[in-house]
Structure I
Amino acid sequence: MPFHELAVAPADVDGAALGLALNAPAPTTLASIRLPHPGAGTLVLGVLGASHVVTVEHPEVRFSEEVSCSAHEHGRALPGRHDAPGYCLDSETTVCDATRFTELAARLHERCLTDRHSLGGRFPGNDAALTVLQAQPDGPGWRWHTWHLYPAGDGGTAVYTTSRWRP
């Protein structure tokens, strides 16, 4: 099942504190899914403590992207945009009111239940405390999207990323 009810408190609870680490040692995931590429290789989507790691296992190269609060150890603050040879990431952080936040959480939960290329994890304490990843092949590479939802007071913060990797 691509959606997991996680029995651990989220380690990352502030979208503004997220960092980006590329090609760092992959941390242990709370939930993961392997997606084979129709050409070659595999993509592994992983939920961390309210954050994510994506690993590309390709015959020619191995690549990883981690977005988490602990990614600062091996990387930097999460940028709005990052470009590197064969890779690009865009991120956006939005503060949502309660209605919009609840609707977003419901849509993402439904996506995980119906899209076999998605992975989601819900953390205890709030049905909208979610991390969701979705990926698809993109030519010889991959494209993936992630959503990190951090409930707070009346609504919450949503961090959205979209990434593209090519060998």
Structure II
Amino acid sequence: MRMDLVLELLDVPGQLIKVLEPISALGANLVTVIHKRDYKNEHGKVPVQLTIEGELENLKNVVKRFEELGFTIIEMDGVVRKETITTILHGHIVDSDVRDTMDKINNLEGVVITAFDVKLNGEEESTALINIEADIGLKQSVFDKIAEIAQEKELLVINEV
């Protein structure tokens, strides 16, 4: 059986080797690897396309090991597994406890903040651009949670369309 995967890796030495090691160790074979270092996403990660083959159970173990190692699998056999969500908060972001805001979003299962950039305007209101990675199908839940946080903290929220 064959499986096509697209992973996102940090563009640092050793990442490709780390992702390739579990394949043979868990009884699968590498058929194809395409590593596009010249294309980085907004988080500084590069896509790596892999085709692996082996028994179904071995392939499942490889995928499980990738997840344990913290590699993001964004596509499996042509099915997108993760999506990026971008939102903006405006108001007294720092005064309303940035850490609490981040924790409330990160506490959603299948959701993680990948970037939280705050632009300060002295003592005035500030703006935060938040990039979130979520499992497919969770976008509305993320928007609902952000709206709840914004209402509680009296922040303006601008979601992507």
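Calculated for structures I, II, distance in nm of label points 7 Å out along Cα→Cβ at positions 49 and 97 is largest in II.
Each of structures I, II was scored by distance in nm of label points 7 Å out along Cα→Cβ at positions 65 and 89; the highest score is held by II.
I have 0.85 for FRET efficiency 1/(1 + (r/R0)^6) of positions 25 and 129 (r between Cβ atoms, R0 = 35 Å, to 0.05), calculated from one of the structures I, II. Which structure is it? The correct label is I. Looking at distance in nm of label points 7 Å out along Cα→Cβ at positions 121 and 145 over structures I, II, structure II comes out largest. Looking across I, II, the calculation of helix-only ellipticity at 222 nm (-39500 (n - 2.57) for each DSSP H run of 4 or more, over all residues; to 500) that yields -9500 traces back to II.
Ranked on relative contact order in percent (Cα under 8 Å, 6 or more apart), which label among I, II comes first with the largest value? Largest one: structure I. Where does the value 37 come from, among I, II, when percent of Cα pairs over 22 Å apart is the thing being computed? Going through each structure in turn, the value belongs to I.
FYI, it's all coordinate maths here, none of it is from the lab. Worth saying up front: this structure is predicted, and the values here are computed from it rather than measured. Cβ atoms are built from the backbone, for glycine too; each structure is taken alone.
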